[in-house]
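Structures incoming, each one as structure tokens.
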Structure 1
Amino acid sequence: MPSSAVTLAFVAAVLLSLVTKLWLTTRQMRFVAGHRQQVPAAFSATVTPQAHARAADYTLAKGRFALFSTAFGTALWVGWTLLGGLDALNVALRDALLPRFGPMAYQLALLAGFSLIGALVELPLEWYGTFRIEQRFGFNRMTLRLWVADLAKGTLIGALIGLPLAALILWIMAASGGLWWLWAWGAWVAFNLVLLVLYPTWIAPLFNKFEPLADEPLKARVQALMQRCGFAAKGLFVMDGSRRSAHANAYFTGLGSAKRVVFFDTLLQRLTPGEVEAVLAHELGHFKHKHVLQRLVAIFALSLAGLALLGWLARQSGFYIGLGVAPNLAAPNDALALLLFMLALPPFLFFVAPVTAHFSRRHEFQADAYACAQADGRDLASALLKLHEDNAATLTPDPLYVRFYYSHPPASERLAALPP
């Protein structure tokens, strides 16, 4: 594979994705700003002009931040690759660690060093998003101390889980010959399935408190709904989401018998029992239509294809040179190949976003229809309106931006599709 072809393809993908992202974001901002003063007729009786303007301002603030974040992220891509950032890090760690500690320690250090530097570089953006944008619009409830504690715990858990997994993948790459990617895929799938089982009871409680649902009438109502839908869960829990954010949500987590139903406390504070039932019925609709299973299968299939592609690229010297890295001559290139693939893939995958968003929105319509069959459609409609208002979601998004990015249909389309 000629290195010049790799460079040209990467540069073209980066530039095209950058221009497309900036264009879509500015379209969204212009469209929202142009409709800021007028509540759509379908919502004039339920949404105040003040709430509509606040949602527009929130969208515009996030849009301005997205413009900067997009440009910054693109600069990082180029800096790590074509400008030699990854190559410099690789040379420094290889020369310092390989002679004394061997190939595995050097490669794990390269993966860890890349992750740590990337996290530190992006930390100011995360801080600004939380303590400036979310704070300005009344959503952030985290203290700086809690934010730092979450960051420290997340880093520690990531190292405890990620380093052994990385070591296993690197060992497979070195020991399994040309079909290493197939064995690595099997290990990755097994890891994710185990994590789905362990996350609800071992990892999530490290960040949030989960209390059994204490509202007995609501509990009986939810259990009756789940029985009608043929759904079994290990428990019904309330999470202290208000400790970090004013945003509200409900979700299922876990796999098999480890599934849990989790309500944010902010959701229970805002919605009536009927509305909570309707929101839960919507989530049950995803399971009824096997959306969760379909997404898992799709992710696993795409990951298999990606690893197979990496298995071929890792043997091409042009893959390394074309992305600004000199391949090792006296050391394994497995960690380098993994990192380069992670850096090179996003600009190309960006153009798959409209396809995945389309199927996600279709799934949401199906789950809404199921919820209306199992609960009161009027409760679902009122719950959706409350959640849109509480989350300051704009009622007037740009249609093209919606088709490209939105995983959930906009409120106007979603409510119009509900049965009368």
Structure 2
Amino acid sequence: MLYQLHELQRAFLNPMTAFAEAGAKAFSDPHSPLAYMPFANRVAAGYELFFRLGKEYEKPEFGLHTTIIEGREVPVVEKVVLQKPFCRLIHFERFLPAKRPADPVVLVFAPLSGHHSTLLRDTVRQLIVAHDVYITDWVDARMVPLAEGPFHLDDYIEYAQEFIRLLGPDVHCISVCQPTAPVLAAISLMATAKDPKLPRSMTMMGGPIDPRRSPTAVNTLAVTKPFSWFENNVIYSVPANYPGYLRRVYPGFLQHAGFVAMNPDRHLESHWDFYLDLVKGDDEDAQAHRKFYDEYNAVLDMPAEYYLDTIKTVFQDHAMPLGTWKVRDQPVLPADIRTVALFTIEGELDDISGSGQTEAAQGLCAGIPKTHKQHFTAPQCGHYGIFSGRRWREVIYPRIHDFIRKYA
């Protein structure tokens, strides 16, 4: 019923946000006489703030149409190479000179944890300069018809294996945040089966391999609430106005509320600063605010089965570090991985995946020689800084570049 009430509220707000958008333009457009009235800038700022607080945010575009390689601008085309019911595998194809040596193939596993894969735009933008990049683009579960069946954590792992086999064996896997655990499970199962398409390397960034280490607010919530609490309080059915009608999901709007609740003061201050920037006419800072929240506020619904499986397997049972994880009755044994190089990366100030949670993979992958393993903790770096922003570009990416080149 909560989802239906949310949709009713959205329908009620739509005309109001449209009016606010028109008002903001009317009081700020230099061709409008209203823009020259006293306090017009404050009225326009108030209208735009209301518009952005009430509007519905659609999935953003990657918008990566060119890149600079060896001083030359190179066209980039986004292509879907494999379409699954719950995921699209996207290739950022670069039009390079025919005689240029091929770059390493990189498969980026984007999180299926609320935001769209475009959250990793900065990650991809940097990688495509020197790598042939593919990324998992997870589909909003409310857009997947019920006839496609459920989507469990085991299905996620099988998707990961299918993508790796499609691009392997010379592929390098990068998993960011949530996918680190299921991607490690997928590669472990492939190693146990002696799969010839094992990847060359796996880079794991800020993920919950062992959530017992330095637990954060996210980890604490998962273990202090019983499993039944999650089933009864965050899972709802998709309303009739979406293709996924009646599919059970963890709605994006609830996830977004949780994101904001983690740092409400910071978001309140950010919106107040946005209002002041509009009043002052500081277009650069105002545009930076719009750009950030266009991405941050765009969320997707997660399949209920996948979300609940993750809560239980990863965060409550700690199945990976305890060695109790099974996928279709097959044990997940990271120690069986011997030929895949491992690089774990953490942020010193990460408040989502605490210190040591990702590094735990180093001990679990005991079969990988020490010479083929490395770890890096990025100083003064929070969770999003691991894969986006200046520290990603200047501190973390160069290490990933060298690591991949070493094992290419």
Q.
Comparing 1, 2, where is distance in nm of label points 7 Å out along Cα→Cβ at positions 303 and 359 highest?
A. 2
Q | Given 25 for relative contact order in percent (Cα under 8 Å, 6 or more apart), calculated: source structure among 1, 2 | A | 1
Q: Using the calculated result 2.4 for distance in nm of label points 7 Å out along Cα→Cβ at positions 119 and 375, pick out the matching structure from 1, 2.
A: 2
Q: Taking 1.0 as the value of distance in nm of label points 7 Å out along Cα→Cβ at positions 87 and 207 derived from one of the structures shown (1, 2), identify that structure.
A: 2
Q | Identity of the structure behind 0.00 (criterion: FRET efficiency 1/(1 + (r/R0)^6) of positions 231 and 279 (r between Cβ atoms, R0 = 25 Å, to 0.05), calculated), options 1, 2 | A | 2
Q: Taking FRET efficiency 1/(1 + (r/R0)^6) of positions 15 and 311 (r between Cβ atoms, R0 = 41 Å, to 0.05) as the quantity of interest, name the structure among 1, 2 where it is greatest.
A: 1
Q | Computed 2.7 for distance in nm of label points 7 Å out along Cα→Cβ at positions 7 and 335 - originating structure among 1, 2 | A | 1
Q.
With Kirkwood radius over Cα pairs in Å coming out at 22.7, pick the structure among 1, 2 it was computed from.
A. 2
Q: Using distance in nm of label points 7 Å out along Cα→Cβ at positions 143 and 399 as the calculated read-out, with 5.0 as its value, let me know the right label among 1, 2.
A: 1
Q: Assign the value -23500, calculated as helix-only ellipticity at 222 nm (-39500 (n - 2.57) for each DSSP H run of 4 or more, over all residues; to 500), to the correct structure from 1, 2.
A: 1
Q: Could you tell me which structure in 1, 2 was used to calculate FRET efficiency 1/(1 + (r/R0)^6) of positions 71 and 95 (r between Cβ atoms, R0 = 25 Å, to 0.05) as 0.15?
A: 1
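Read the figures in this text as sums done on the coordinates, not as results from a lab. Owing to the predicted nature of the structure, the values given are computational and were not obtained by experimental measurement. Cβ atoms are built from the backbone, for glycine too; each structure is taken alone.
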